[in-house]
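Just below sit the structures, each encoded as structure tokens.
Readers should treat all values here as calculations from the given coordinates under stated rules, not as data from a laboratory. This structure is a prediction, so every number in the text was calculated from the model and none was measured. Cβ atoms are built from the backbone, for glycine too; each structure is taken alone.
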Structure P
Amino acid sequence: MERQERVSAANRTELRPAKFFLGLWARRERWGLTARGWLVLFVLGLALLFGIIHEVHPFLAPTQRLETKFLVVEGWVPAYVLRSAVAEFRDGGYQKVFVTGGPVVGSGGYVNDFQTSASVGAEMLVKFGLAADQVVMTPSHVNGHDRTYSSAVALREWLREHPAGVNSFNVLTEDVHARRTQLLFAKAFGRNVRIGVVAVVDPDYDPAHWWRYSEGVRQILGEGIAYLYAKFIFRAD
């Protein structure tokens, strides 16, 4: 019995952390990963990384159309996107297309409505074949920050001043900008308006292998960070 008590006391002493330097430091027993554990963790990390690499482009560039009579196009997009917008308008049986956008880059700020990307985009859509009475520009006056959200707000205010019975629309934009565009338009319009999205894929890189192209890497990283900001940090007015 006495021997068992001495063994028990010795075990308690071993379990008690060793203290050093006036009790400011202590040595404690802890659990840690074995070599096999680190290997499993590494394999799981690789699997997660490959999953993200293959799924990030479809996530950032979704196409989720609604049955609606109205199409919205961001006016700053390249010509190939505007050409696709004309095809989308005709194939989708839309009645009106609203073109959004703020001051043209390099203008130094708002000058007038005709020096905005909304005006430039609307002009290009007419040039590419749409009738002038089918195209409506809704320019934003905001320059330099939160441009997508500001463009959505400008469209919202225009529709309030010019009631057209718009309770749903599809917004068309460039490639991996689409997810963020849909999110910010939803923040601007709230729950009363349903918003679909159409992403026009960038022809300068293969979206299935975007990491092989400098343009693809730049677009994915930039828009990925911007989407996280819009989702978790940005607050609508």
Structure Q
Amino acid sequence: MHTVERAIILAAGTGTRMLPVTRFIPKPLVPVNGTPMIETVIRALYENDITEIHIVVGYLKEQFEVLVERYPGVRLIENPLYREWNNISSLYAAREILSNCIILDGDQIIRNPQILDKRFERSGYNAVWTQTETTEWLLELENGVVCGCSRTGGSRGWQLYSISRWSESDCKKLRKHLETEFAQGNKTIYWDDLALFCYPNDYALGIRKMERNDVIEIDSLRELIEVDPSYSLYK
């Protein structure tokens, strides 16, 4: 078994699909039913004794300073390329601390802290079995190991979520692949593309099963209103 030693929360993006709410506040700091989304992530990490937490920031980065004051162990890492590059630049900014880590997005709501358990058997993503059609990324498994991923979704597969654990050995590979793609100026890819599409033969990923209501991902203003109707005035 491996053990998570630190968390990396990606929170640098501009959240354009949630405008105008995100015009003056970063998406992870948007309160949902009274609590900023990223704070549900931090508190869930704390409940699992993961207290070394690095947050990669960019858009309106100064507003994240309150988290450093509020939560011991939280540190900020600046991504100066968040406007020009996809989120590969955020993990690149944190590459020096990649080792036995859990990587999460800051714009999700953790409802069940148990899904962030620090112990893991192999690197991979939290996932939910999806029987019906979806447009989210779907993983295909063979003997418990990821053998394929569909970007366009489908049905009868494991929908991955933005929660993943990485062993020390796989983090070394991630760092190498990050530096390779960065040096080549590959601005458009997600960092997840590295293990799932760019270098899949270098990894043997698994999944960590969870239930759909364990976490809420909010990607748009419409989804925000569904979860917190007080934002209906922004329609």
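Some points to look at:
- Set P, Q, criterion relative contact order in percent (Cα under 8 Å, 6 or more apart): the highest-scoring structure is Q.
- Look at mean count of other Cβ atoms within 10 Å over residues 90-97 for each of P, Q: the largest one is in Q.
- Calculated for structures P, Q, mean count of other Cβ atoms within 10 Å over residues 74-81 is largest in P.
- Computing FRET efficiency 1/(1 + (r/R0)^6) of positions 50 and 66 (r between Cβ atoms, R0 = 25 Å, to 0.05) across structures P, Q gives 0.80 for structure Q.
- Origin of the derived value -0.44, -0.54 (log10 I(q)/I(0) by the Debye sum over Cα atoms at q = 0.10, 0.11 Å⁻¹; candidates P, Q): Q
- Computed -5500 for helix-only ellipticity at 222 nm (-39500 (n - 2.57) for each DSSP H run of 4 or more, over all residues; to 500) - originating structure among P, Q: Q
- When distance in nm of label points 7 Å out along Cα→Cβ at positions 106 and 186 is calculated for each of the structures P, Q, the largest result comes from P.
- With Cα Rg over 2.2 N^0.38 Å, for residues 98-177 alone derived as 1.08, matching label from P, Q: P
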